[in-house]
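Q: Alright, structures below, take your time with them.
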Structure P
Amino acid sequence: MNPIIKLSDKAAQRIKQIMSSAEKNAIGVRVSVKSGGCAGMSYVMEYSKEINPNDEVIEDKGVKVFIDAAAVIYLLGTEMDYKKEEFSSSFVFNNPNETERCGCGESFKVS
């Protein structure tokens with residue numbers, strides 16, 4: 001079975017970096033989806049201090065990513081990347097389920 005999310009090498013490296021400076025009780029990063037933004041949904045990333053019973057756990061390239069159970073259906077087949085540009089850097093989600101993305105890239109819609 002394919003993982004829900006695939007991590008690019010750059011995303012895994014960045015997660016390792018942020019985990020090295022995270023609070024001691026953080027065990028990985030959690031990815032979830034919330035309602036909001038001009039296209040309807042947005043990605044949320046935060047430190048995870050515990051495994052929720054319904055989390056999907058992705059262990060790839062030496063890092064742990066916890067996927068919120070409610071987000072799984074929206075994230076299937078997504079590649080998580082990390083882009084560093086001249087004035088900003090951010091995680092980028094290349095999601096095949098998106099049918100629309102807002103102009104600023106902060107939110108998305110699935111049909």
Structure Q
Amino acid sequence: MERRKNPRIFFEHFGTLTPREGHPGECYIVNLSRGGCMAYFSDSVHTGDAIVVSFSAGDRTFSREAVVRSERNFTHLRRYILQIGKKLDFTTVLNISFDEPLDTTDFGYISLNHIE
């Protein structure tokens with residue numbers, strides 16, 4: 001039985017995460033729902049921080065104000081696997097909740113156009 005309010009899609013894509021009181025940094029989004037996403041990031045953000053997440057799908061760019069719901073540092077082994085297996089160099093996994101959910105039309109568009 002699905003416990004989530006919104007269905008998720010497997011969405012591996014680079015984006016930008018900007019802390020409201022900081023500088024933008026590259027993130028790697030690994031799944032997406034209408035209400036939020038999970039992303040890998042390397043700069044300092046913490047649970048409760050206000051951020052802006054931006055990413056592209058197809059020929060459109062999406063941007064959402066959001067809040068970090070939880071953060072967890074990768075173990076040394078997990079970081080090594082990401083570096084070797086996917087050539088990714090991130091330190092933290094973030095669970096992010098959008099302040100305003102993606103509307104159904106936008107989420108449908110992203111679902112159909114997120115593969116490069």
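Please treat every number below as a calculation from the coordinates, not as lab data. Just so we're clear, the structure is a prediction, and the values are computed from it rather than from any experiment. Cβ atoms are built from the backbone, for glycine too; each structure is taken alone.
Q: Once relative contact order in percent (Cα under 8 Å, 6 or more apart) is calculated for every structure in P, Q, which label goes with the largest value?
A: Values: P: 31; Q: 26.
Max of relative contact order in percent (Cα under 8 Å, 6 or more apart): P.
Q: In terms of distance in nm of label points 7 Å out along Cα→Cβ at positions 75 and 99, which of structures P, Q is highest? If you can, show how the numbers build up before the last one.
A: Numbers: P: 2.2; Q: 3.7.
Of structures P, Q, the maximum of distance in nm of label points 7 Å out along Cα→Cβ at positions 75 and 99 occurs in Q.
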